[in-house]
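*Asks:* Some structures to go through are shown next.
Just so it is clear, none of the values below were taken in a lab; they were calculated from the coordinates. Please read these numbers as outputs of a predicted model, since none were measured by experiment. Cβ atoms are built from the backbone, for glycine too; each structure is taken alone.
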Structure 1
């Protein structure tokens, strides 16, 4: 048997950038043959809702010291309401993926997770509530979602993933739309506010940008928030 340490990069666009580091989960698999770049793996042992396309292995490397293969795979989610991100990540955790990376000094860890939760389908009212939750002021959202919102800001900041958007999320306390109804149409007030706030970050000097990153580094980690029992019930 051949051991594969596989990292899964989840990118949620927006607020993340499509080609920047995303949320990284990791797992160890055993193969009856040497894995190789381009190979796709498929099944419920890999993901909660498998598709025939499977997860494609990229950058497969043989580690001579540890006698294991290393690889990564990427999934990009587009236009998911921010409240759904927690449910999606937890779905991967239920399948045995854990926060971290094979590059973390190659720890001998149990990558399985006891995190679970109610994975039943959402009714229409709950779906509509979650779909717009990220656009509401934090005073109109529950405490658990606000913790998750801050954890997403910290995650994006630590991985330099779309820093202007992370800054705007932090300053405005919301994730706003910047969609124009049709070409040439003016942006909405909220869309203009979002763009202006993103540009504000780019206009900061490097010292001010670093000071902001130091501030959000004190926010709760995504791993801590999503692993808590309260989060399992709430988001």
Structure 2
């Protein structure tokens, strides 16, 4: 039986070695436009959503996605867009004012998150170092970004609402420094002290609450780096 020829639209360079070991890959979850696989390098994402370019990702057209199989395939990588999901190392922090611009926009949009924390409480946590009367989830957020208490990461993975639990989105693949291109674009804008509405919207509008939860994770990281300064 001849193998199916698959020519990805785009592919993360880190995925390519794993494709030579299909027996070591197994399905994790399937959705309308995305299939997730467990590999020795983490979760591999096969998707038709070409604006995402996820870490450990393969982006396919609709025909290839429908017929996708690791066992009966031959990947033609030469014409694909190759990308990296690892973040650059920055020599300095962004100016505090750009954090304020993004936080104000976040509050104006007032979008629902899946972390179980009201947006006004998130704002309070990120802009001050003296807090009282926090919710249970708010205490977890405060402890994570302030270093005021130890948080067992395993205790929050899988916590929250949604098909992908909210705290998973908050963390993403950050512990490995591995992110989707949308996240990298937003972080690059922040690092260059630019408010880029397109980069912001590309993150915040993803999924149900996934994009909002991810955005809160990014802003929490910057709040910690900038020392909770009130601008």
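*Asks:* Please compute distance in nm of label points 7 Å out along Cα→Cβ at positions 103 and 199 for structures 1, 2 and give me the label with the greatest value.
*Replies:* Structure 1 comes out on top.
*Asks:* On to the next question. Compare mean count of other Cβ atoms within 10 Å over residues 47-54 across structures 1, 2 and report the one with the greatest value. Write down the numbers at each step before the final one.
*Replies:* Values: 1: 11.6; 2: 18.2.
Evaluating mean count of other Cβ atoms within 10 Å over residues 47-54 on every structure, the highest lands on 2.
*Asks:* For which of the structures 1, 2 does the calculation of semi-axes √(5λ) of the Cα gyration tensor in Å return 35, 19, 15? If you can, show how the numbers build up before the last one.
*Replies:* On the way: 1: 33, 21, 18; 2: 35, 19, 15.
Comparing all candidates, it corresponds to 2.
*Asks:* Given that Cα extents along the principal axes in Å, for residues 95-134 alone, derived from a single structure, equals 45, 21, 9, which label among 1, 2 identifies that structure?
*Replies:* Details: 1: 45, 21, 9; 2: 29, 25, 13.
For Cα extents along the principal axes in Å, for residues 95-134 alone, the value 45, 21, 9 is produced by structure 1.
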